[in-house]
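Read-outs: derived from the displayed coordinates by stated rules, not from any lab. Just so it is clear, the model here is predicted, and its values are computed rather than measured. Cβ atoms are built from the backbone, for glycine too; each structure is taken alone.
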Structure P
Amino acid sequence: MAEQHDDYLALAGQLIMVRLFGTELDTDTEAFIRQYRVRGACLFRQNMTDAAQLGRFTGALRAAMGPEALLALDQEGGAVVRATWVPAPPSAMALGAAGDPALAREVGAAVARAVRALGFNWNFAPVLDLNNNPHNPVIAERSFGADPAAATRIAMAWMEGSESEGVACCVKHFPGHGDTHVDSHRDLPTVDKPLAELERFEFAPFRIAAPKASAVMTAHIVYPALDPAHPATMSRAILTGILRERFGYQGVIITDGMDMHAIAHRYGAGEAAVNALAAGADMVMAIGSRESQRDTVHAIAAAIRTGVLPLAQVHARLARLSRLAQAHPAGPAPYTRDAEDRALMARAWQAGLTALGQPRPPAPGSAVRLVARADVVSDGVSEAGVPAATLAALLGRLYDVELVTFADAERFDWNALAQDGRFTILASTSRRRYGPHARATWRPDLHLALWNPYQALDFAAPALMSYGFAPPALEAVLAWLAGEGGAPGRCPVPGFDAASAKLGNAM
């Protein structure tokens with residue numbers, strides 16, 4: 001009986017993806033992986049220092065996990081990247097603003113080339129959430145746009161590029177995270193829309209992607225019209241009833257991180273994992289502590305042993321995971337196109353650069369006052385924002401720059417700035433929207449919205465939107481300021497055309 005129980009544990013271990021700690025595979029972690037036959041790992045920024053270290057780490061993981069290892073990361077583009085030294089891809093909304101599927105395909109392929117060279121075979125991208133909510137705290141520029149057909153066309157091109165280079169994609173977050181006011185990392189959101197609206201809007205990209213996507217990630221969100229009792233990650237009505245049966249989806253379903261507060265603050269780790277698998281998920285992202293990972297494996301094994309998770313269905317899940325791994329074998333591939341891919345990314349960032357309200361840059365050599373948040377730390381989802389001092393040095397290549405920083409936008413007194421004729425540039429370097437004090441009193445001459453484009457709507461000022469702050473994005477902004485590059489993009493979400501026209505008429 002003990003030997004049979006060990007078999008159940010081995011089956012259970014193959015159904016989880018773990019988060020790892022540190023920058024190398026230590027002896028205890030390797031023993032855990034081998035004991036439970038864990039085949040999946042998701043690496044984050046804290047697991048990475050450079051290409052050589054990361055190549056050793058993923059190589060050790062492949063050796064421990066075997067030929068069907070699934071090594072994943074979030075390399076979406078924009079602010080959500082993990083390997084920061086490879087060519088920096090534009091955010092989804094930057095590509096949506098460029099509106100060029102061929103360019104998106106090139107970018108997706110370049111992203112895949114870089115991460116495959118580091119040993120990964122699974123990228124948790126592209127995002128298929130449609131963003132028509134200006135106050136969404138976690139998606140914003142991670143979305144390709146608001147129009148279902150246009151956004152999905154760009155996203156599918158990106159996915160085709162990735163798949164062409166041997167890296168599996170995972171579209172997310174089913175059935176849609178775009179219209180939320182709550183970050184599911186912090187609490188449990190609800191999208192209370194009628195079924196007809198969900199069908200028309202949120203479902204559309206996933207329905208289109210279903211025949212092609214290698215994997216789909218679930219959303220930790222309650223949709224009362226679909227299942228008032230369970231978040232999508234644990235809803236059989238949503239994962240099996242809609243995704244599997246209605247959309248005919250045959251690929252892998254993986255949960256979002258089960259340590260996110262939307263789940264972890266309401267369920268035990270093992271309970272949550274079993275609920276998700278019973279609902280129709282194939283793999284549970286157990287990215288909490290080692291203790292919770294072990295609890296998760298034992299809970300799944302108990303559910304298999306008692307028939308809560310029928311053995312035939314478990315083997316069907318394992319078969320889907322095996323097909324995914326076999327179609328995208330893990331292992332480093334030579335990377336010989338760094339220079340070409342950096343040039344591609346620079347071109348793509350520039351193609352998405354978007355003007356709002358006919359902005360005009362100050363003349364080179366002008367006296368400029370730069371106002372920016374001093375520092376923007378990582379929120380655990382996105383990388384840290386660009387420091388104000390870095391921006392000041394960048395603009396210093398064109399202007400005489402005085403830097404003024406703030407820590408709290410709602411306490412910063414714009415009227416205290418000297419009235420000395422300096423051209424005042426506000427650089428927005430965080431995702432968070434501005435509050436009522438800032439919106440009512442701040443009046444920049446030019447607003448550089450370098451992360452969340454919705455921030456450009458917070459002020460009655462001409463703006464330039466880059467949808468991200470990676471070095472090639474900042475170089476595109478600098479080229480525009482110098483009169484050497486245009487801003488051909490068009491923001492792919494509602495509200496910006498009207499705002500631009502209103503600002504243009506007022507000038």
Structure Q
Amino acid sequence: MQHLEIRLADTDSSYSLPPFLKSRARTRIVCTIGPATGTLSRIKRLIRAGMSVGRLNLSHGNSDHHNEYVKILRQAAEEMGVAVGILADLPGPKYRVGEMAQPEITLSTGQHFVLQREVCEGTNERANVWPLGLHADIKKGSLVLIDEGSIELRVEEIDEEEIHCRVTMGGVMKPNKAVTAPGNTTTVDYFTPETEEALAWVISSDIDYVGLSYVRDGDDVKRVREHLADGGVTPQLVAKIEIQQAVDNLSGILEQSDAVMVARGDLGVELPFERVPSVQKQIIRMANEIGKPVITATQMMESMIESPSPTRAEVTDVYNAVRDGTDAIMLSAETSVGKHPFRAVQAMTKISKRAERYLEYPKLAGRRRTAASKGGLAVDDAIADGAAVAAASLNAKAIVAFTASGSTAGRVAAYRPVTPLLALTPDIGAGAKLALRWGVIPMVVPEHGDIQGMFTAASELALETKIAKEGDVIVAVAGLPIGVPGTTNLLRVITLPEPVSHRG
């Protein structure tokens with residue numbers, strides 16, 4: 001896989017930047033891939049519309065489908081010359097109803113309904129719950145919700161095999177939808193059989209990000225990281241904040257993870273719904289402070305599963321999430337099974353770009369700066385902050401970050417520069433792992449052995465992609481020694497063109 005085609009001869013170079021990359025929003029867009037979008041041509045349409053990361057929900061579909069989606073995502077990225085990340089969501093210790101005798105089964109208010117341990121085909125009388133453990137986590141009188149509250153049950157009796165319930169609010173039940181019991185902590189081990197199976201697939205596949213569903217504390221994140229490392233892979237871990245326990249342990253989760261997701265569907269079931277907006281803002285702010293990406297997800301364009309246009313409430317929701325400082329916004333059923341997946345992405349792009357016009361850049365940079373300064377500002381953060389400030393002050397046309405692992409570009413992005421940010425990396429994997437970073441345009445380039453060669457490459461890239469013209473200024477950020485991760489320690493202002501260095 002190659003995310004961006006670049007050819008360099010000894011004295012000549014050719015840099016390519018697809019036009020749609022220049023016009024996309026700086027807020028990243030995550031799209032769940034499914035039957036509505038799971039072909040090469042449709043993936044390409046999503047990318048052109050603004051998708052930066054393709055998401056696979058491992059709780060649905062099978063490994064054959066997921067393998068095919070990975071293949072076509074990589075092929076689309078290579079053919080279009082753009083970095084696209086792949087996020088795979090683990091099932092986690094989340095209870096779900098099992099398979100159904102029919103695609104949709106209606107439960108009526110007042111009827112008796114059984115949740116059982118033994119696997120069965122669900123009917124309007126009973127369904128099994130997986131993984132095992134719900135019996136131990138609830139008691140008589142507990143409220144049980146199916147599919148984020150689409151159906152409400154009240155527990156009347158529990159025995160070793162069955163949970164007998166009364167339907168207090170009827171609705172339509174579908175296979176593999178979440179089962180939650182608000183106020184009851186999930187005690188099942190994080191490594192359920194389903195999660196272990198999903199992790200085995202991740203280890204055998206080509207995945208950039210792993211979403212940790214129903215994570216409870218930093219230890220859950222740490223255990224998954226160790227498990228994957230033992231399998232020889234190091235994807236970035238995205239902790240999904242979905243339950244009160246995760247909110248309570250947010251600092252520890254942020255410390256152990258590479259990114260977080262505000263998973264509002266389950267969060268709005270586990271918490272009183274009126275608390276969700278304030279918790280969302282809290283999560284975004286805390287992630288901004290420590291410089292880690294945050295995704296805002298669930299029901300952002302829900303009406304566009306059926307409708308060609310979003311509701312005005314949805315538009316406002318996306319707009320406010322961007323203004324609050326989210327790095328990425330996510331579509332679920334809208335792009336996996338919806339009728340208007342491309343229009344949904346286009347709508348998100350338009351809303352994000354509008355919100356970014358009024359983004360309080362100094363406020364967001366100050367949020368990160370204040371947190372980073374506690375105990376003394378590290379050199380790499382000082383350089384990253386300085387690059388954003390210098391570029392704005394000098395009206396620079398671009399910030400060019402040379403980054404082996406992606407850390408340099410990520411640090412600069414955390415300070416929300418007004419100036420376009422290009423990440424030049426010789427590592428294909430680092431390009432994909434920057435796909436969640438706000439405002440970063442990853443470009444894969446040959447490795448340079450000397451710093452002057454890097455400066456010359458930055459100049460050539462800015463001119464050849466028409467990001468800047470002769471006489472304009474760009475800001476270059478790098479680390480010495482070259483190629484050592486975590487050594488962002490050099491900032492230089494370049495007036496174009498930089499003299500051509502000899503590359504022998």
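So the values come out like this:
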read-out: Per FRET efficiency 1/(1 + (r/R0)^6) of positions 90 and 354 (r between Cβ atoms, R0 = 35 Å, to 0.05), the highest-valued of structures P, Q; value: P
read-out: Distance in nm of label points 7 Å out along Cα→Cβ at positions 250 and 322 - structure with the largest value, from P, Q; value: Q
read-out: Which entry (P, Q) yields the derived value 49, 43, 35 for Cα extents along the principal axes in Å, for residues 226-417 alone; value: Q
read-out: Parent structure of the calculated result 1.0, given that distance in nm of label points 7 Å out along Cα→Cβ at positions 370 and 466 is the read-out and P, Q the choices; value: P
read-out: Origin of the value 4.4, where distance in nm of label points 7 Å out along Cα→Cβ at positions 282 and 490 was derived from one of P, Q; value: Q
